[in-house]
Structure formats: C-alpha cells, structure tokens
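Each structure below appears as structure tokens.
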Structure I
C-alpha cells in the first residue's frame with residue numbers, strides 16, 4: 001500500500017525538470033526556515049508558547065526534514081503532507097492575528113500561503129521522474 005502511494009506518476013521529462021527545480025529551491029528555503037527550529041525542536045517558540053513542545057517538534061521536523069526530502073525527491077508525498085499541515089497552521093495563525101495577505105514590511109500570510117500551495121501541488125503531482133522516489137518506487141502510467 002505505501003509503495004503504491006509513493007510510486008511516481010510518469011510525467012514528461014520537461015515537467016520532471018521543472019518539478020526538480022521547484023523542489024530544490026523551495027526545499028532549501030524550508031531547510032533554512034527549519035534550521036533554527038531544529039536546533040531546539042521542542043522549545044523554539046519560547047517558554048510562553050501556546051503550542052505544546054511535541055507540536056513544535058513536528059513543525060521543526062516538517063520544515064527541516066521536509067525540505068531535505070523535497071530536495072532529494074524522497075518520500076515526497078509524506079513530506080508534502082507534513083509541510084502542507086504546517087503551512088495551513090501558519091496561514092491560520094496569521095489570519096487570526098488579522099494580518100493581511102500582502103504587507104509591505106509587516107507581517108502577512110503571503111509566504112505561508114505560497115508554501116501551502118506548493119505543498120499541495122507536490123502532494124498531488126508528485127516529485128517527477130528526477131527523484132529518489134522514482135528510482136526506488138518506480139513510476140505509474
């Protein structure tokens with residue numbers, strides 16, 4: 001069942017190259033976002049955080065580990081699901097704070113929404129043929 005879930009949809013080479021570029025650039029961005037969090041995964045929000053430590057740890061793992069997974073194209077659907085959940089929470093927090101979608105120099109949920117959209121796209125489309133997933137789990141037509 002898991003192997004079937006991780007099998008990669010066969011897409012043209014040009015689409016696979018585009019997915020590779022997207023995965024690498026956004027994967028690096030997520031690793032940078034997650035780097036500070038992974039240093040103190042259960043307490044990166046500080047002592048007065050409204051979020052339990054284990055959820056902070058999941059977010060840190062999602063961002064840093066998910067970014068690495070995207071770069072490699074390894075377990076892409078799993079990483080995408082984790083990142084989508086993390087970014088959905090980030091969007092919800094920004095919206096509940098009254099932050100606009102775009103703000104010049106202030107807090108906004110633009111970046112979180114873009115990352116959420118990319119996460120959902122990679123969850124639905126997959127990593128493409130240029131990925132570890134394709135090499136390990138094969139492709140489906």
Structure II
C-alpha cells in the first residue's frame with residue numbers, strides 16, 4: 001500500500017502525458033479521414049500516403065498512448081483512498097473513458113475500411129465525428145475538476 005502511494009505521483013504524471021498523446025491522435029485522425037475522403041476523389045495516387053499516415057498514427061502513437069492511459073489510470077484508481085466511489089464523478093469519467101476507447105476502435109475499423117477501399121462515409125460525416133473526443137474530454141475534465 002505504501003508503495004502505491006509512493007508511485008502515485010509518477011503514475012499520475014505518466015497518465016497525463018499518455019492522455020495528451022492519445023487525445024492528439026483522437027483529434028487528428030478523423031481530420032485525416034476528412035482529407036483522405038476529399039482528396040482521394042481528386043487524386044487517387046495520394047491514397048497510399050494517407051493510409052500510411054493513418055496506420056502509423058494508430059499503431060505508433062494512439063495505441064501505445066491508449067494502453068498507457070488505461071494502465072496508469074487503473075493504477076491510480078486502485079490506489080487505496082484516492083477515489084470515493086460514492087460520488088458521481090468517477091462513474092462519469094469511467095463511462096467517458098470507455099466511450100473514448102470505443103471511439104478509438106471505431107476509428108480503427110474506419111481505417112480498415114479505407115484500406116479495403118470500402119469507406120462509405122463522407123468528409124462531412126468525419127467532421128461531425130471529429131467532435132466526439134471533444135465532448136468526451138469536456139465531461140472527463142469537468143468530472144475530475146469539480147468532483148460532483
């Protein structure tokens with residue numbers, strides 16, 4: 001138990017860094033999809049460039065950041081005395097993080113559709129989906145800061 005308290009600030013710092021990296025990818029990837037859809041209609045030769053960019057963002061930045069976010073977050077949650085489960089905020093934050101993870105996997109599914117040349121969504125639809133991580137981020141931050 002003392003070890004968890006000792007490691008808690010390190011886990012928190014790691015968690016914040018991982019969340020920032022993950023969120024950057026969650027904000028950027030739908031925007032890449034917008035450009036992918038709109039530019040592929042004009043220049044077919046650009047498609048492999050978009051696929052490479054999207055794949056590297058997903059595999060090299062977003063996936064590791066998501067995993068570290070989850071591991072460090074769970075470590076903090078499991079540290080005794082840190083979370084009072086009688087409040088609403090840990091539940092709203094947890095539900096929002098799960099929704100963020102589902103969104104991440106939806107982006108992965110969309111990338112696979114692009115890879116198979118089976119994308120069915122428009123640039124406008126990806127622009128709308130680009131707002132999902134922002135809304136979830138607002139819920140998470142308000143939940144953690146105000147601890148309602």
Looking at distance in nm of label points 7 Å out along Cα→Cβ at positions 21 and 61, point out which structure of I, II has the largest value. I
Computing percent of Cα pairs over 20 Å apart gives 53 for which of I, II? II
Suppose you compute distance in nm of label points 7 Å out along Cα→Cβ at positions 101 and 125 for every structure in I, II: which one lands on 2.1? I
Distance in nm of label points 7 Å out along Cα→Cβ at positions 77 and 93 was computed and gave 1.0; which structure, I, II, did it come from? II
A value of -22500 was derived for helix-only ellipticity at 222 nm (-39500 (n - 2.57) for each DSSP H run of 4 or more, over all residues; to 500); which structure in I, II was it taken from? I
From which structure (I, II) was mean count of other Cβ atoms within 10 Å over residues 53-60 calculated, if the value obtained is 15.0? II
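Every read-out reported here was derived from the displayed coordinates using simple, explicitly stated rules and does not represent laboratory data. Treat the numbers as computed from the prediction; the structure is a model and nothing was measured. Cβ atoms are built from the backbone, for glycine too; each structure is taken alone.
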